[in-house]
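Engineer: The structures considered in this document are given below.
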Structure I
Amino acid sequence: MSELSLSVALGDYDRVRPILDGRVQIDGVEPVTFALSPEEIFFRAFRHAEFDICELSLSSYCVMTQRGTSDYIGIPAFPSRAFRHTSIYVRKDRITRPEDLKGCKIGVPEYQLTANVWVRAILEEYDVHPRDIHWIRGGLEEPGRLEKIALKLPPDVKLENALEGRTLSQMLDTGEIDAIITPRMPSVNRSNSNIGWLFDDPTATAKDYFKRTGIFPIMHLMGIRKDLVERHPWLPNAVFKASVQAKDMAMDLLRDTSATKVTLPFVEEQLVAAEELMGDDFWPYGVERNRRTLDAFLGAHHIQGLSARRLCVEELFHHATLEQFSI
């Protein structure tokens, strides 16, 4: 049997890089690889289904899956995870605690971004709800960004576009908005002393969140075009197997302390701290080990009006990947 020539689009992360550079092979696949930014991958995937195999925004995928319009089926490998307590940038001259955000104008690059779903869920813990905010949608550094997917939000959610030609970073700098929720640091944060993180010690806050909830937020999952899976039912487990191998390779390299693989000091200390808090396999793949996190996300996604009904975890993934063999 000849190998399938398939396009594979991924971010350039250590945990997927072995697939991009060929150290790990997807069984039966001759890949044409693309190392792209998440924004480009998601736009091209959700608008035009351009890639055969790619990472997907968890939130966008849930929107499309709930509507029955997704071109992709998910694989329970999660190339991006992050505690999003560092994703809330505020005017520190106005906002000193989460409760102060009630009634404020908050900028978002897209309302349905996965990071924003998680942040809104975090703010719910402080009795700050989506209906309490005046949401402003716009590009973080380039004006005119729109949602990848058309949304129908609850009537009590106030969302409008930024003024033409204005970016969210500019608006936060000038005080036109009070805060930004964004997975990327706004450029203005480096120059305006009145702008900073909502949480003064977001790492400590995130660690406390994990201790209370056991949740390490998932941002992205792997996906395969449904039409390919229908013709090649072995493909989902081949992609899952390769994803696990690539992540394991990255973790082995990270633990090799003869010379650090990350251009950052104190990597060994941070690795030890992460394992003490979260266990040796702190970036787990597979359904069961991530069920609590996925279930929490699906509940928040529905409550925030992004999915008309509450999805169940099994709906997200190809049935063949819901359980794995053991030796």
Structure II
Amino acid sequence: MMLKVGVVGTGMIGQDHIRRMTTVLAGVEVTAVTDVDVDTAKRVADALPGAVVHGSGEDLIADPGVDAVVVCSWGPTHEQYVLAAIAAGKPVFCEKPLATTERACRRIVAAEVAHGRRLVQVGYMRRYDAAYRALKAVVDSGRIGTPLMMHCAHRNPGVPAYYEKESAITDTAVHEIDMVRWMFGEEIAAVRVLVPRRSRNGGGLQDPLLFLLELQGGAIVDVEISVNIRYGYDIRGEVVGEDGTAALGELSPVTVRGGGQVATPVPADWRQRFLRAYDVELQEWIDSSAAGGPPVGPSAWDGYAAAVVSDAGVAALRGGDRVAVTLMPRPALYEMAP
């Protein structure tokens, strides 16, 4: 079955997903697009034979020629489009965040629970990265014993001018928030933020930061957040267990030796580092949607939990204190998550 997909938002990530669905992935056809920038939406549609340009996300979702929806619009609009997709009974892949407030995430969870089956998947692509999947397989196998700690680093060469102090948590560390919940199979119980000496490259930002996550089972995770480190996009992770450790592999499959040096290329940005993860993520969503089954990836509950932990992280950053994380009771619809 060919899944007919409508894309809400034809900016950078929307265009990248359209490229992916039209040139890389199988079993999918992009039949409709929409964007607040109508000219951009029309230009994108011109390269998609037969694609319709809609005036709004709601019109696109209601289109009988759309089986499933990909939401790539501005974050504050995510709630309205995800709720519209749920009301229409159509699978929806929503780029992170699920919504920009905890209350909005609660409304989405409530709507999906009332619908009676899962339709929502949130775009946390770390779960689809081959290195992270291999790391989780080792942790789950018990080879290193019970996991006690995890050390993470999330380093960007630079960030846009609109990046704010809180973005280090809400835009950057939120990927580690979701990954950690998935890696350990536990919720996060509390967070702290430690502020080291400020980098000269950070401009007006407090950069770097050390983000500490306490899991319900007692494990501790530290996340170094450095968003102006210049040398490249460097993602690291090591789990420390009772009997050993397991870490993500090298940044690149190529190591160059010459001139008395050993060099390993560092990815330039997130698209280069997680290119294949995005492919796998969307292909699995396409396959499950076409089969009529529930999505197997990050759920609306995962999006809600990430939002609550992110809010706690922002509070810890502003106040300097340990902040407990309080989640609402998890509905039975999500009993297999995280």
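Engineer: Out of I, II, choose the structure whose coordinates give FRET efficiency 1/(1 + (r/R0)^6) of positions 129 and 185 (r between Cβ atoms, R0 = 30 Å, to 0.05) equal to 0.95 when calculated. Intermediate results must be reported in sequence, preceding the final value.
Structural biologist: Values: I: 0.70; II: 0.95.
This figure was derived from II.
Engineer: For structures I, II, which has the highest computed value of mean count of other Cβ atoms within 10 Å over residues 73-80? Provide the component values of the computation, followed by the final result.
Structural biologist: Working: I: 24.2; II: 18.1.
For this comparison of mean count of other Cβ atoms within 10 Å over residues 73-80, the top structure is I.
Engineer: Thinking of I, II, which structure, once distance in nm of label points 7 Å out along Cα→Cβ at positions 65 and 305 is computed, gives back 4.0?
Structural biologist: Working through the options, I get structure II.
Engineer: For distance in nm of label points 7 Å out along Cα→Cβ at positions 233 and 249, which of I, II scores largest? Don't skip to the answer; put the middle values down first.
Structural biologist: Values: I: 3.0; II: 1.9.
Of structures I, II, the maximum of distance in nm of label points 7 Å out along Cα→Cβ at positions 233 and 249 occurs in I.
Engineer: Using the calculated result 26 for relative contact order in percent (Cα under 8 Å, 6 or more apart), pick out the matching structure from I, II. Walk me through the numbers before you get to the answer.
Structural biologist: On the way: I: 26; II: 19.
Source structure: I.
Engineer: If you don't mind, another one. For structures I, II, which has the highest computed value of distance in nm of label points 7 Å out along Cα→Cβ at positions 177 and 313? Intermediate results must be reported in sequence, preceding the final value.
Structural biologist: Numbers: I: 3.4; II: 0.6.
Largest value of distance in nm of label points 7 Å out along Cα→Cβ at positions 177 and 313: I.
Readers should treat all values here as calculations from the given coordinates under stated rules, not as data from a laboratory. Every value quoted in this text rests on a predicted model; they were computed, and no experiment measured them. Cβ atoms are built from the backbone, for glycine too; each structure is taken alone.
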